[in-house]
Structure I
Amino acid sequence: MFPTLSFANSEFSSAQMGARSAKAAGALAAAGIKDGDTIAIMMRNEPALMDVMLAARQLGAYFTPLNWHFKSEEAGYILQDSGAKILVVHADLLPQIAAGIPPAMRVFIALPDPHVSKSDQKRGPVAKNWNGAKDWHALLEEALPYRETSARPLSPIAYTSGTTGSPKGIRRLPPSLAEAAALTQRMRAMTQAALGITEASRCLVSAPLYHSAPCGYAMFASQSGAWLRIEPHFDAAETLALIEQHRITHTYLVPTMFVRLLRLPAELRNRHDLSSVQFVSSTGAPCPPAIKAAMIDWWGDVINEAYASSETGYLTLITSKEARERPGSAGRPIPGVSIKIVDDAGREVPPGTIGKIYAHQTSLPQFTYINRQDDRDAIERDGYVTVGDVGHVDQDGYLFIADRRTDLVLSGGVNIYPAEIEHVLMAMPGVSDCAVFGIPDAEFGQALVAVVKATDGGALTQEQVKQYLASRLANFKVPRIVDFRDALPREDTGKIFKRRLQAEYAALRQAAS
């Protein structure tokens, strides 16, 4: 099935999207792509990006999306590691990664729609002359439509964010033909439970599709035959207008987007009719309870948060009603998922005890880390996989995420979970964003740092922040260092580049000692 795709002032019917996909698949096949090969894509959100992704699925090929902010070293690593044979890239993005492109890789240039960047058309011809690169649109014009559809469509290759060394490529193994149909059915049931999308849905996604969660959202909407609106970027006010204009029923939003929506003036927030919304999917980053409660108060019982990872797929889901009853919970396992919490010795712990989260997922094919078998082996125990997060389950089976294991701070022999402190900080009047992390400390092993972004026009002091936290948390959870910034380094999905902040503050502390 294909979506009805809406973008800017254009709308493409399901039949038109099918024809576009067939032409793109024909072009890729003519360029030498076959079943099991990998295509790399570095493109902004636009219809041509959907064409390439849908074509890869039709051919039975993998595709790996690249972050369009990457420079040559970052892009070059993934292009080499993934084994991609072809790169399809927007013209203006090529110069920033050209030095990292493997010499044998075939490159096809796609000029983005004019409204994305008015300078792209000027820069395009220069990029086209790069090292024999070909014009993607010219290739499409010459291509014959590809008439077959793979019986084993492959999942995208997602790369981890690389917080602990170089990124790891997650490639799912193709199921046997005998297993493919049943596995596809289980995958659809799992994803439908997490996203709520059906053929009748009218979906909106404005997060960049180079991230695995919004990419998966757009692809599932496509496979469901839904109506799909793709935006080039997120704009809070525009999102409200689009919901009203297109009677959006389903959308993907991350906590950072919630915060920006909630910061809109009350008059603007109340101007638009949002009654069409039935299901908001939030995943990729944990949502602070206060932010989620404010969104539920505003939008009603339509906010649904899923806990997932690229390795495991969707694991748990919590509805608005459940979130009001159990603030901070990530929900209960989706059908086909089982979760257990284990201690450092690998023993399963009782409800209420924090440990490492392991999950068994029956709805997805097995996966590998490309060229990283030792890393892959290290995260599995008796068929259960962990991505390093820690948390606990309550007596009713609801999962609570304490933090990522890599973010855990050990100070004075006590485990401290920065996410808990961040959730409290986000509820403080005058705070619009924050990050809490640990840096080396000679006395305690690690010391807590809080970096805070004040609400526009607001003024906070270190003492105000510390007093607010001290009135709500144990004293050992109050950061020793509180700093203020105009903006925090966040990915488009809302994840903070904590490793970058940690390195910066650790260096400052060392220089001062």
Structure II
Amino acid sequence: MLNIAFLFHSYKQKDGKQRLLIRMRTRDQEKKISTDIYIDKRKWDNSNKMVRTDHPAFQPINREIQFYQDKIKRIKPLFELGEIDFQQAYLMLTSSGSLDSIEVYMKNFCTRQTAQWHRNTKNALDAFKYHTGLTEEVRFTDVNKENILKMKDSIKEKGGQPETHNNYLSHIRAVYNKALKDNMTYREFKFDTDYFEKTNKHSKKLKTNKPEDIALAIERIKIKSTHRSARGYAIRDIEAIGFWLLKFAMRGVYGKDIVSLSANQRDFNYQYYITHQKDGSTKDQMARGNPYFLDHRRHKTGNMMRLWINLPPIGGLIYVLRRLVAQTHPNLSYLSFEDLSKPYEELIKKPDYDELRIFRHDSRVDIMADENLWNNFNKHLRKLDVYSFESARKSFNTTARILGIEEGIKKTLIAQTDHSIQRHYDNYNDPELVALVQSAHLRIMHHFKIVELYELWLRKIEELFGAQNPDLYVGESSDFVYKEQFARLEGILKTDKIKISKDPFWVEKSLIKN
């Protein structure tokens, strides 16, 4: 049994007041806790464990005492039920923790969190130290109103954006609250809304690109000298635009989604297909599934995107980018430079061959490599006067708005979580709603003239490097292509079988030509 009681220190101050203590005791353990409360013992109401109203400053003193009483009421049942031990009860009552440093807590008790979570949290804590002038590791007690406001003012003085402060504070709040939940600190701290910087989202200018912006950027790509590095720089320009187009065509996905792209997400047994391609049979075979779609789980929200992977020009972009990346990023590329010269029959013998993979690294683990990859491509976009890859998502969403696409369909397209009450009533797995989502994708691709941009991109590659492959061209305008795809949509959605052929490049051709 745990006994917790108030008592007074024997030492009296000059004014006759004595420090209030709290004694914790079990049959074999005892500890005393000093408070910062000083009381005239003669005015102590022992029955209510409060000071009487005739005590000077009785109201703030009683508020402090009530704070401890509330903690005692919470701690005793936890101890009696065996959920905490004596030491944990002591830590909870003293508002301290088993660890002083947030960084030590992260290192030793947050091993299940992702590498990206650790990186984001460390960046936030480093910024907190920089802007507050802290020189040691950030302690839980350092997270207080004064330091938070100090960081807020410092970021503003240095020309930082409100979102920067809010981002850092959100990560600090997340790790702090996790430590509270893990009983690594018992110092409760409320992250008041006033600690966050107010943002004016309505007046913020969104950066989006129009089709003509992308077309002009493609025209700007040049090989500026005979040096080998100039040729490599132009290839990375080509890649940057290609990835922007691919991200737009795949409904504004992020870099991590491109990295995790895999044929194993296709709506048929892809491993069965590969086995069939490797064996000695020559006959075509049928397999269950829909060859037109890819069920990709978006990395940020985990929401499923049923992507029309055969929709031109997605397949052509993937095909070309796989081969460009093999030349420019050998340490990250899924295909090796040697793979580029292999016939299809030999290429599929590659262990766990995947027709859609462009990169081989894991963006959740190889964080620095992944960030450097996309940051470098972003530099090429800026040089070509194109907004960053984030603008692909915003441009896709803005195009949807221009076309008057309904909000729920729009959220489903980009795999955004719908927080409105409507999510309880709209079943986006209903066949008719699925058709509306895919139809909206068609309309956006058509409006943005994505086929024309893709073929302009291919012609630029031919102009600069002389490589020609007429099979990569769609061969018709967006007007024709997407009108034809719309006419086929009903039948495509009903497809539940796939014919697997031995024809070389069958999959690549089906991806490019649909």
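Out of I, II, which one gives 37, 26, 25 for semi-axes √(5λ) of the Cα gyration tensor in Å as computed from the coordinates?
Of the structures listed, the value fits I.
Computing distance in nm of label points 7 Å out along Cα→Cβ at positions 148 and 388 gives 4.1 for which of I, II? Each step should come with its number before you reach the end.
Values: I: 4.1; II: 2.6.
Derived from I, not from the others.
Using the calculated result 19.7, 57 for Rg and Dmax of the Cα atoms in Å, for residues 108-323 alone, pick out the matching structure from I, II. Before the final figure, lay out the partial values.
Working: I: 19.7, 57; II: 24.5, 75.
The correct label is I.
Given a value of -15500 for helix-only ellipticity at 222 nm (-39500 (n - 2.57) for each DSSP H run of 4 or more, over all residues; to 500), calculated from one of I, II, which structure does it belong to? Can you show the working numbers first?
On the way: I: -10000; II: -15500.
Computed on structure II.
Computing mean count of other Cβ atoms within 10 Å over residues 268-275 for each of I, II, which one ends up highest?
Working: I: 13.2; II: 17.2.
Top value of mean count of other Cβ atoms within 10 Å over residues 268-275, among I, II, belongs to structure II.
Given a computed value of 11 for relative contact order in percent (Cα under 8 Å, 6 or more apart), which structure among I, II does it belong to?
Details: I: 11; II: 15.
Checking each candidate, the match is I.
Given a value of 19.0 for mean count of other Cβ atoms within 10 Å over residues 260-267, calculated from one of I, II, which structure does it belong to? Walk me through the intermediate numbers first.
Details: I: 13.0; II: 19.0.
Source structure: II.
Laboratory data are not the source of any read-out in this text; all were calculated from the coordinates shown. Please read these numbers as outputs of a predicted model, since none were measured by experiment. Cβ atoms are built from the backbone, for glycine too; each structure is taken alone.
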